[in-house]
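Student: Take a look at the structures listed below.
No lab work stands behind these numbers, since they all come straight from the coordinates. Since the structure is predicted, the reported quantities are computational estimates derived from the model, not experimental observations.
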Structure P
Amino acid sequence: MQLIAAVDKNWAIGQKGQMLVTIPADQKLFRQETMGKIIVMGRKTFLTLPGERPLDGRINLILTTDRSFQMKGADVCYSMDEAMEKLEWYKKERGFTDQDIYIIGGQSIYEQFLPYCDTAHITYIDYAYQADTYLVNLEKEGWVVTEESDEQTYFDLCYEFRKYRRP
C-alpha cells in the first residue's frame, strides 16, 4: 500500500480538522496518483472533501467507528479488520494490487495503515504551522527518500515532492 500526504517541517498534517494549506500542484499530484485507484480515509477526512462527497474516479473506502455513518457511493467499514477484508476483496475480485491502494488520512488512519505501506508520496512544506494532527516522521522511522523534486514555490511557500520507501 501507499500513503499520500502533505506535511510541514514538523510532519504536521492538519489543524482543527482541516489541511494546513492548499497548494494547487499538490492537489494535481494527488489527483494523478489516486485516479482509478482505491483511497482509504477516516470519516473526518471524508467530511473535508468538496461537498462531503466521494471523490470521482476512485473507490472511496471510509473507516469509522461511528456505526450510524453511511455514505452512498463509498464503502464504509467500521473496523480495521473489515477494511482489510474489503481491500482483499478488491484485490481478488477486481484485480487491484497493493500499489493501487492509497491511504489519504487522517492521523489515526495513517497510524493504523503505516505497517502495511511501503511507499509514501509526501509533499514536504518548508514551514512550521500551528497544528494538532501529525504523520509519523518517516525519516526517523528509517524510510528512505528515493525521488525528490526540485524546490517549488507557491506564493511565499517553498515545498518539494518526495517519494519515500520503507527499507
Structure Q
Amino acid sequence: MVDTLRTVLVVDDDPGHRGMLEALLARWGFGVTSAADGREAVERVAERPFDAVLMDIRMPDMDGITALKAIRTYNPAVPVVLMTAYSAVESAVEAMKSGAVDYLIKPLDFDLLKDTLTKTLEHRERGRQEAGAPAPVEGIVGESPAIRRMLEMIHTVAPSEATVLITGKSGTGKELV
C-alpha cells in the first residue's frame, strides 16, 4: 500500500455541482481532480491512475456508462461510482453490469457519498494489502512511493489488452517496463 493521498476524479457536466463535489471531497481529505465530461474523464484516466472515479451518468457527448467502459480499457481496477438525477432501474442495472461499484441518486446524500467512497477505497486497499507489496519487476530497483506506484500500474495494466505508451529520458529503464 502506498502511503499517499487518496485521489478521486470527479466527472460532472454541471460546473456548480462539480465544484461543490470538489470542495466537499477536498474537505474530507481526498485529492481531487475533475473533468467536465466523459471524454475528458477518459483522457484523465489515460494520463494517470486514480483511486476512484465519481461520475455523472447523463452528460453530453459521452455519457457516464460509455465513459466507464472506456475507462476500464485504461485501468480495469479503478472503482467507479456513478450518480444520476434520473434514477431508473434499467440504468442502475446497466451501470452495475458495466462495472460500476455503486450507483447514487442526486441530490446526493453526503453521508452516503462519504461512506460509499470510504468503503470503496478501504476495500481496494485491503485487496492490495492482501496481495502484498507490488511484485518486483526484474531489473527495476527501488522502494520510493513513485517506484511503488509505477509497479502497481505495471501490474494493473499487464493483464489487460490495453496499448501502453511508455515515455521517458534515454537510459531510465523504459525497456524493463
Structure R
Amino acid sequence: MNVFPQLKKVKTLQEILWLNEKFCPHSKLSNTDNEIEREAIDDSAARLQRFAPFIEKAFPETTSSKGIIESKLVEIAEMKSFLNNYYKVNIEGKLLLKCDNALPFSGSIKAHGGIYEVLKHAEKIVLEAGFLTIEDSYVCLTSKEARNLFSKYSIAVGSTGNLGLSIGIMNAKLGFQVTVHMSAVAK
C-alpha cells in the first residue's frame, strides 16, 4: 500500500498539486485541538523567556530586547501603493514588513526555528543532568561548567545556508560540537 500516492508523480517529475484534505479553518478546530495548540505555544514562549538571560549575556546585541530575539515591523507605504495600483485593489490599513533579515546575530527568519530547537535540546540536557531547574536563571549557561557539559554532545544539521548558520552559531555559543553540512552548490 502506497501511503503517499502523490509521490509517484513527484518521482517522475510530473506537475502535481497537493491540497491538504485535513485543512480546516482555525475556528473549526475542536476544543481539544485548540488546547493542545495553546499548550505548545505557551510551552515555547516560556522556554524562550527562560533562555532570555542567557541570550542577552551571550549575544550583547539583544540587550535592548532583554534577550528576546525579535525583529522590527516597518510600515511599507510605497509597497502598499504599488500593490494597490498594480492589482487595481484598495488594501485597507497599513502594510507592514517583518524585518527578520535584521534579527540579532542571525539575520534570517529561518533562525527562529533552528535556534529554538537547539535551545529546547540544550534545556533537556541540563535539566536531565540536574545542572539547573526551570526556576533557575539560565544565565548560568554561559559558564565554563555549562560549556563543558554541552561539549560532550554533537549536533549536525544539513542546510543550504541561513538555517545551518543560525544552528551553528547557537550550538557554538552553548559549547556543543557542531557540524553543518552544506551542499557544494549553496550560495
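Student: For Kirkwood radius over Cα pairs in Å, which of P, Q, R scores largest? Please list the in-between numbers first.
Tutor: Working: P: 16.3; Q: 17.1; R: 20.1.
Once Kirkwood radius over Cα pairs in Å is tallied for P, Q, R, the winner is R.
Student: Out of P, Q, R, which structure matches -0.65, -0.67, -0.92, -1.12 when log10 I(q)/I(0) by the Debye sum over Cα atoms at q = 0.15, 0.16, 0.25, 0.31 Å⁻¹, for residues 15-70 alone is calculated?
Tutor: Values: P: -0.48, -0.54, -1.20, -1.37; Q: -0.42, -0.47, -1.08, -1.33; R: -0.65, -0.67, -0.92, -1.12.
Comparing all candidates, it corresponds to R.
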